[in-house]
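Several structures are given next for inspection.
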Structure P
Amino acid sequence: MKINILLFLFFGVTLFSPPNNEGETLGSWDIRNGIFIENEDEETTIARYNWNVFYNMFPKRVTQKYIKRLVLMTDGEDEKTGALGALNNKNTEWQLVLDPIDVDFTSKSKTRIHQSIYTLVHEFGHLLTLNHTQIKPKPANKIDQDKDEPYVTMEGIAVKNSYINKFVSEFWDGNLLKEWDYIQRTFCYTEQKSCLEKLYGLYQDNYTDFLTDYAAESPEEDIAESWTAFVLGERIKKPKTIAEKKINFFYKFDELVYYRKVIRKNIRRYE
């Protein structure tokens, strides 16, 4: 099945890099209703271990429903750490990609453990905000964002009441979204270096709007980074910046507050 897009998380290099960058695939395993399916790949033991961590960290109803494949890849230490990719154009099946060099829960380094937790929480944020209940398929030739319509993602068109559409409506005003869309169309479809420079410039011009420079890569990454801060951090009592308001955004949704409670409880065994 064709993978529509991979959404990557970085440490060190924080901005977006296309999914066709060089990297070594270590193996691929099917996931059926949350169950890891053994095969003959050499890295099966570490893959099984990483899947068990992921499966036991997040609400099982969500992971059982959507994650259908686990892939281990590596491009070296502290480059791309994880990714999430849609396996069909309906956003009903997804694959989780991890770099076991970076996502290592056996490490004695507290920094490495924290980064590993951060990666998994971030990717689960993508799963929550891009699945088929949140994003509906779009026409093949649909690229541009039209005025007054729900947010258009690489995966489709956001449902009006979806998390990401409400997030974009609240935090990505018309000018910011228009500037980001211009950068995408003018630079990011042709030359990566210019794309990264322009996106970093967007962050610098609006740095109080974003929790990290990587969040300025797209609304999809912005909501995933904000979700991660919501899960791993505390509520901001008196938010002063848009970035801080983004953390508090998720408290509007009872189910996400519940997920936060579950995840925070489950990660204690690894911290």
Structure Q
Amino acid sequence: MTTHNEYIKLEKRNEVGIITLITPDGLNILDSKILRVLGECLNNLEKDEEIRVLIITGIKNFSAGANIKEMKEFSPEEAKAFSKFGNEVFNKVENFEKPVIAAINGYAFGGGCELALASDIRIAGERAKFGQPEVNLGLIPGFGATQRLTRLVGIGKAKEMILAGNIIDAKEALAIGLINKSVKDEELMEKALEIAEVIARRGPFAVKKAKRLINENREIKEGPDMERQSFGECFATVDHIEGMNAFLEKRKPVFKGI
């Protein structure tokens, strides 16, 4: 069974559900509309008893991040609300009672990287690129990276990625533990489906319980609230305006620390 709208294609292959982000430009920018559709899709799949494992992927790219044009006009309070909404959707991914596999092709930047971080298992094509480049816009990650990335790769590597805003390739992502496996691009979905089908054959009650216990053992508490607050505060700065203008004008930003 396959269904789709202008943002997402949903397929069911036996006991495996596949969400594919399909925006026309292939960048799968995470604006408010696509986040809302993704959240609704997750709610519906949660109730589908036939689905035991979920794969999230994208056409051409996994996701190049949030919509800079949309965020450019945010007030601090609107930025906090957007961060809260994005976190709510990604929390649905993390707390989805069935395992979620991110099949990452192309760009996984900003919110796209954070969507991968919220998944349980991350498989990447060899040409995948990862990054939390928000500091280049005078911002910080707003969808959970300051919490999830730190838990996944350790404080040192998380600080390096977030504070420098650098982009890393699949080879480095594998070396630091950001992803579970790196495969040839043309083998990405085959490998993701292979892992999904193995998990789908295991006891579903046991798999759900195991995932919940692992998540509860490393539950995020105050961190996301503090991240949302700080994300909103970034929108009260001059630097965030300069960063976003520079991005849209395809030039290097000149930050002044105000």
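Coordinate-derived values only; no laboratory data. Keep in mind that this is a model prediction, so the values were computed, not measured. Cβ atoms are built from the backbone, for glycine too; each structure is taken alone.
Things worth noting here:
- Each of P, Q could give Rg and Dmax of the Cα atoms in Å, for residues 100-179 alone, but the derived value 11.1, 31 comes from Q.
- Structure responsible for 0.75, with FRET efficiency 1/(1 + (r/R0)^6) of positions 148 and 236 (r between Cβ atoms, R0 = 30 Å, to 0.05) calculated and labels P, Q on offer: Q
- Among candidates P, Q, the computation of FRET efficiency 1/(1 + (r/R0)^6) of positions 164 and 196 (r between Cβ atoms, R0 = 25 Å, to 0.05) that gave 0.15 used structure Q.
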